[in-house]
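There are structures below to look over.
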Structure 1
Amino acid sequence: MSRTSSTIPPTPTPHEQLSRRGAMLVPSTPVERAELLDGTEWSRRFTWKQIETLAHYLRCYQLNTGKPLFHEGDHDAFLAIVMDGALEIHKNDLAETDRVVALVGRGKMVGEMSLLDGAARSATAVAASETILLILGKKEFQDLGEAHPALGLALTLAVALTIAQLLRQTTGTLVEHLGT
């Protein structure tokens, strides 16, 4: 009697998944990544020292026009901050028609909910033009929180504030579409 064992393959890292989607890792130093962040609204949320520390946990990627960053239903956990270019956020409506629901530009982040809840992606993000992104994976997010608890908390609060702002915006838009 032969025993067969099945092994579950390891989950690919966000970096492996990004490569499969056509994203190209852009060689950069932590200082270069910090300087990219410093040129955005992130410079108002964090001190330069915090930005320098955060930059050690980020990776820089280029995503060409039309390439997906992630698809609705994906389970990869990472956030992306747009440094140059833009991402279109796509969502299917009830008739399964693909709709562009947002355009995310410089300094804005996408994918932040995946770091907190690990649930499937709620939309698809596609490069609207050649786009440069800084990526923070869930493991790096956790490592950052363990090594630098105050910065981890500050980053978590920045993510929470972003989600709260998006919820307020969505609620405002929704009320405009409700019948009287």
Structure 2
Amino acid sequence: MKKPSPGMLLVAEPYLPDPNFFRSVVLLVEHNAGGSLGFVLNRPAPVQVKEVTDYFGEVEYPLFRGGPVAPNTLHVLHAIGHLAESQRITEGVYWTGNPRPLRAILATRDIPTSIIRFFAGYAGWAPGQLEAEIAQHSWILTEARPEYVFSSQPESLWRKVLTDMGGKYAFIATFPDDPRVN
């Protein structure tokens, strides 16, 4: 059985009742004795980064809702391996909560949206909470891939990940949002 660790995806079971995580795909970036932290990859916000902060200038990047915890904080997932103060999460994916080094890079060049994501807030679990939710079958675990983290179609990511997993997971991907409308 797979265990939660940084670089894993948490794929919500189809009828997870929490509206914050309905059909969500979460990249786990921390998991230790102090708890767990991740970012919801498939919840674009209706605004761009430049509409919530002018710190980066007039950049044209979408903002994502990283989760219900601390929605006024900004986090960045990126594929710029040499960026200072970034933590490697998995092959080709890094995380930073310090925007200063990124600001300097964005001032001198464009970074394609295919290698960077901005998140307002995060998903967090107290010690043991995530393991309990996994034991209750609220989450399916699988390995993250950069193409999932930086997907150009985040709204269909839940179905894409499950389909790619194959077998019973591909079948789960076909479940309707509301089983009463089957």
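What follows draws every value from the coordinates through simple rules; no lab data is involved. Because the structure is a prediction, the values reported are computed rather than measured. Cβ atoms are built from the backbone, for glycine too; each structure is taken alone.
Given that helix-only ellipticity at 222 nm (-39500 (n - 2.57) for each DSSP H run of 4 or more, over all residues; to 500), derived from a single structure, equals -5000, which label among 1, 2 identifies that structure? Computing helix-only ellipticity at 222 nm (-39500 (n - 2.57) for each DSSP H run of 4 or more, over all residues; to 500) on every structure in 1, 2 gives -5000 only for 2.
Determine which structure produced the value 0.97 for Rg/Rh (Cα atoms, Kirkwood Rh), calculated from the coordinates; the candidates are 1, 2. For Rg/Rh (Cα atoms, Kirkwood Rh), the value 0.97 is produced by structure 2.
Taking FRET efficiency 1/(1 + (r/R0)^6) of positions 52 and 132 (r between Cβ atoms, R0 = 25 Å, to 0.05) as the criterion, the top structure among 1, 2 is 1, with the largest value. Sorting 1, 2 by relative contact order in percent (Cα under 8 Å, 6 or more apart) from high to low puts 2 first, with the largest value. When FRET efficiency 1/(1 + (r/R0)^6) of positions 60 and 124 (r between Cβ atoms, R0 = 25 Å, to 0.05) is computed for each of 1, 2, the one that comes out at 0.70 is 1. One of 1, 2 was used to compute distance in nm of label points 7 Å out along Cα→Cβ at positions 84 and 108, and the answer was 1.2. Which one was it? The read-out comes from structure 2.
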